[in-house]
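Structures given as structure tokens follow.
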Structure 1
Amino acid sequence: MISPSDALELLEKAGCAANVIRHCQVVSKKAVEIAVAYRGSGKDIDLDIVEVGALLHDIGRCRTHGIRHALEGVSIAEDLGLDLRLIRIIRNHIGAGITCQEASLLGLPEDDYLPVSIEEKIVAHADNLVMGEESVTISRCIQRMKDRGMSEEAISRVQDLANEVGIY
């Protein structure tokens with residue numbers, strides 16, 4: 001398992017812009033807060049995976065800022081031989097995940113990109129609660145999705161994810 005400082009170094013070496021790295025740091029802090037609170041309810045969560053996965057979730061933004069940044073991040077993470085749990089966080093962090101049907105409509109390889117593990121879900125949720133470097137409410141996140149014309153299904157998944165892992 002790599003350390004948080006190693007993760008930051010990987011972001012820099014990959015060529016991520018300073019604002020992307022700062023965003024990843026804020027998401028990581030938020031994800032750890034959520035994980036600690038969730039763990040307090042007696043759930044078993046790997047805090048190291050949450051912290052490092054959140055730091056690396058946007059590593060693909062060194063190549064593109066489009067929807068494919070998650071897949072670019074997976075490619076980078078696989079080339080680096082990173083832990084599969086980190087790769088799955090990077091792959092499944094967008095919104096509350098992307099269904100196979102949505103992937104097809106977005107021009108992604110047809111597959112489900114839905115977060116499965118609790119660590120994946122926490123990082124996706126934390127990312128939804130951070131715009132740039134600013135922490136936002138789930139209500140603001142959902143309003144932004146509506147403003148962007150996102151589907152009711154995608155919006156509902158984000159709300160369901162927030163309900164599952166705890167709204168912060």
Structure 2
Amino acid sequence: MTRRAVLLLTLAAAATLSGCGFQLRGADGKSALPFKTVYIGVPESSPLGVELKRYIRASGNTAIVADPRQAEAIIDVLSEAREKATLSLNTQGRIREYSLYYRMRFRVKDSAEKELLPATEIILKRDISFNESQVIAKEKEEDLLYRDMQSDAVQQVLRRMAALKPA
């Protein structure tokens with residue numbers, strides 16, 4: 001292919017993508033939360049709370065407050081659970097694969113206790129192989145998968161909050 005053909009092909013692809021409305025997430029500035037202040041109802045030492053605070057601070061102009069009465073939005077984490085289920089067995093009856101589940105229930109209220117987002121459950125699943133000769137490595141991989149699912153859940157919470165309209 002000539003240089004000109006490659007350039008024309010690249011321009012055609014760019015025009016097609018821009019014509020269909022494609023844009024990277026957050027490129028239009030709508031990923032910022034519509035609230036100036038947020039209270040997060042989880043313990044200070046909670047890994048979920050730490051990650052939520054980090055993402056909210058990075059999302060733009062939203063401040064995290066310590067008093068729910070000063071917040072425009074209150075995030076209540078109702079439950080958080082990690083589960084592990086057997087997915088498959090080998091011919092000797094030993095576990096070959098697990099399914100890991102991360103469940104999180106939350107709701108968002110305003111300072112007047114009006115629900116902006118009713119109780120919502122996020123369920124994430126990952127499959128992991130298991131090998132008896134690599135138990136420690138598989139435990140570490142499991143921890144990484146749970147951490148990844150927690151990050152995915154936090155991002156889903158923030159995307160849902162970004163779509164809310166403040167009262």
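FYI, it's all coordinate maths here, none of it is from the lab. All of these numbers come straight from a predicted model, not from anything done at the bench. Cβ atoms are built from the backbone, for glycine too; each structure is taken alone.
The table below lists the values:
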{"read-out": "Structure responsible for -19000, with helix-only ellipticity at 222 nm (-39500 (n - 2.57) for each DSSP H run of 4 or more, over all residues; to 500) calculated and labels 1, 2 on offer", "value": "1"}
{"read-out": "Among 1, 2, which structure scores highest (criterion: percent of Cα pairs over 21 Å apart)", "value": "2"}
{"read-out": "Origin of the value 18.8, 60, where Rg and Dmax of the Cα atoms in Å, for residues 67-146 alone was derived from one of 1, 2", "value": "2"}
{"read-out": "Given 3.6 for distance in nm of label points 7 Å out along Cα→Cβ at positions 43 and 131, calculated: source structure among 1, 2", "value": "2"}
{"read-out": "With relative contact order in percent (Cα under 8 Å, 6 or more apart) derived as 20, matching label from 1, 2", "value": "2"}
{"read-out": "For 9.8 (mean count of other Cβ atoms within 10 Å over residues 3-10, calculated) the corresponding structure among 1, 2", "value": "2"}
